[in-house]
Structure I
Amino acid sequence: MTDINILRRLAETIEARKSADANSSYVAKLLHGGQDKILKKIAEESAETLMASKDGNTDQVVYETADLWFHCLILLAHHGLTPDDVLRELERREGVSGIVEKASRKSD
């Protein structure tokens, strides 16, 4: 089984790169570019993941999903959040029907 702590290690690396020179760090470049730059990259990676799935290329689905998750970790860091915040939310939802959970959200 793969070590789930990789998410935490990646988050720590991303956090450390927040103050790096944008010319020497891809993560710093995205973070210094602001939310719109990060969101554009997530949209791109999402589309690539969808296309890999549509093509039925499972190796590419894994590769593109890894890219997508990595960029989502950068977005979390942008907001001062960590993978643990997301994991706690998933844990809260565990054992709850998706239909029930979605109905419990208040829409304004």
Structure II
Amino acid sequence: MASPTPSKAPVHRDKHLSVRLTEDEKQRILQKVESTDARSPSEFVRSTALDYPVRSVVTHEAINELRRLGGLVKHLFIEGGREDPDGLYLQTLQELQAAIRRLGREL
């Protein structure tokens, strides 16, 4: 949910605000909506205008890719006889975990 509410009660939004845009501006906003978890252009505009967090779809994809890479590093470690004399496997996994935590805070 991109726009947090003070309570868990359903919010009834019945007020309208008209904003005039060029066709190019409208298309740019709609493209940005597609790259986020906002359910509608209204939610996206409301969230960005009121400084609510808007989660990026790219962030979710990046976290999943980092997790996948971590799994591959773990697989290589196991296939290599569980030896890590230089500590590179451990260091790589720790860096991947740190990156996942940083990205997770953006959500």
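Rule-based calculations on the coordinates, nothing more; no lab input. Just so you know, these numbers come straight off a predicted model, no measurement behind them. Cβ atoms are built from the backbone, for glycine too; each structure is taken alone.
Assorted remarks:
- With log10 I(q)/I(0) by the Debye sum over Cα atoms at q = 0.10, 0.17, 0.22, 0.23 Å⁻¹ derived as -0.49, -0.87, -1.16, -1.22, matching label from I, II: II
- Structure with the greatest value (metric distance in nm of label points 7 Å out along Cα→Cβ at positions 37 and 53, set I, II): I
- For helix-only ellipticity at 222 nm (-39500 (n - 2.57) for each DSSP H run of 4 or more, over all residues; to 500) computed as -19500, the structure of I, II it came from: II
- Structures I, II were compared on distance in nm of label points 7 Å out along Cα→Cβ at positions 69 and 85, and the highest value belongs to II.
- Source structure (of I, II) for distance in nm of label points 7 Å out along Cα→Cβ at positions 29 and 77, computed value 1.4: I
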